[in-house]
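Read through the structures below before going on.
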Structure P
Amino acid sequence: MVRLIMLGGPGSGKGTQANKIAKDLNITIISTGDILRSAIESDDALGKKAKEYVEKGELVPDRMMIEFMKQRLLQEDVAKGWVLEGYPRTAFQAEELDFLLEDLNQKINYAIYLDVSKETMIKRSLNRGNIDDKLEVINKRIELFKQRTTPILEYYDYKHTLINISAEGSIEQIEQEIVDRAKPFIDNIKTS
């Protein structure tokens, strides 16, 4: 059973690489962006609250995100494994996710961190053309990400589950580095 977390700042390529890994391993991708967009579109009370934060470029509060994650991890399509993209975003969320997974009898195998410069994050984010990808919002997201990144990386490093990947190259180069660095670990997981 393969359960991976893809970490990285805005525009780091975590969504692209998470999709590639999910396809390669035939597991479900869980994207917090998709979860939040779906919640906002549903227009229920929790979705309306999440929308207020997203539109300002702020992170959705931890307790709200944990609830969204719990709902998603209880769905049938994640039973054979998953790759989680865009979550956790704080050390508190990482710890809460571990508690949630323990309750659900699941466990994270590895957290893959895509490391890119601020300039690359801005350039890639602006090129995506999403409605919320405006320079001011992107800069705010990057600053929030940087403030919260070190504790998350320290958390997963302490648990010996962190794999650092330089994500400055092309999509293909980054994918190859992930395969080269993570595949031996993933192969061990799949055969154990």
Structure Q
Amino acid sequence: MPQLAALDGRFARSARTRHAVVDALLDLLNEGDLSPTAARIAERAGVSLRLVFHHFDDLEAIYSELADRQAERVKPLTVPISVALPLPRRVEEFSAQRGRLLETLSPVRRAAVLMEPFRPALAKRLKHARNQTRAAAIAVFAPELSKLAADERRAATAALDVITSWVAWEQMRRHQGLSETEARGVMATTIRALLAK
């Protein structure tokens, strides 16, 4: 039994260290450090650099675990929106929900987009995330999109994907200086103009 207790203690310490490293990276990204070094992550986590690489093969492995943590963190921010609701209500609910999601994702997404060309695992996760958010937008507005002719539907779907994307959110929030409320309003106005016939 003492051996089992020692093993359990080692596993618990290992899990705490991994958690602390990922938390440190998340904190640094949220504070605006878009490319924290392993040394900065170790310092923030309160562990040695050697210990960081004892638990993770490389920085990409840390970012992979961060992506999993981020996905769990934002899951409660998205709930299904009934397509039975009238379009104006769906637009408002979707824009509010998507705005909260994109605002929460922004600090980490900024760093991820910078590293995407150099980290294949991260690029794969970002592609998956983009596909998911695109599919979610299409699902909410499926009744309106289904009434369009094929070419028009393709164009409307592409436009819907753009206006509800993180890239558009970043443009509105960071580059145009809109408040979160204003950015949600622009998203809602654009969706209404796109789909209201």
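Every number in this text was worked out from the coordinates using simple rules, so none of it is lab data. Here the structure is a predicted model, which is why all the values come from computation and not from measurement. Cβ atoms are built from the backbone, for glycine too; each structure is taken alone.
Determine which structure produced the value 10.9 for mean count of other Cβ atoms within 10 Å over residues 129-136, calculated from the coordinates; the candidates are P, Q.
P
Can you tell which of P, Q yields -25000 when helix-only ellipticity at 222 nm (-39500 (n - 2.57) for each DSSP H run of 4 or more, over all residues; to 500) is derived from it?
It traces back to Q.
Thinking only about distance in nm of label points 7 Å out along Cα→Cβ at positions 105 and 153, which of P, Q has the largest value?
P
Given a value of 44, 37, 29 for Cα extents along the principal axes in Å, point me to the structure among P, Q it was derived from. Write down the numbers at each step before the final one.
Details: P: 44, 37, 29; Q: 69, 41, 28.
The value was obtained from structure P.
As an exercise: distance in nm of label points 7 Å out along Cα→Cβ at positions 137 and 161, calculated from one structure in P, Q, equals 0.9. Which structure is it?
Source structure for this number: Q.
Using relative contact order in percent (Cα under 8 Å, 6 or more apart) as the calculated read-out, with 20 as its value, let me know the right label among P, Q.
This value belongs to structure Q.
Which of P, Q yields 1.00 for FRET efficiency 1/(1 + (r/R0)^6) of positions 121 and 145 (r between Cβ atoms, R0 = 25 Å, to 0.05), as computed?
On the way: P: 1.00; Q: 0.15.
The read-out comes from structure P.
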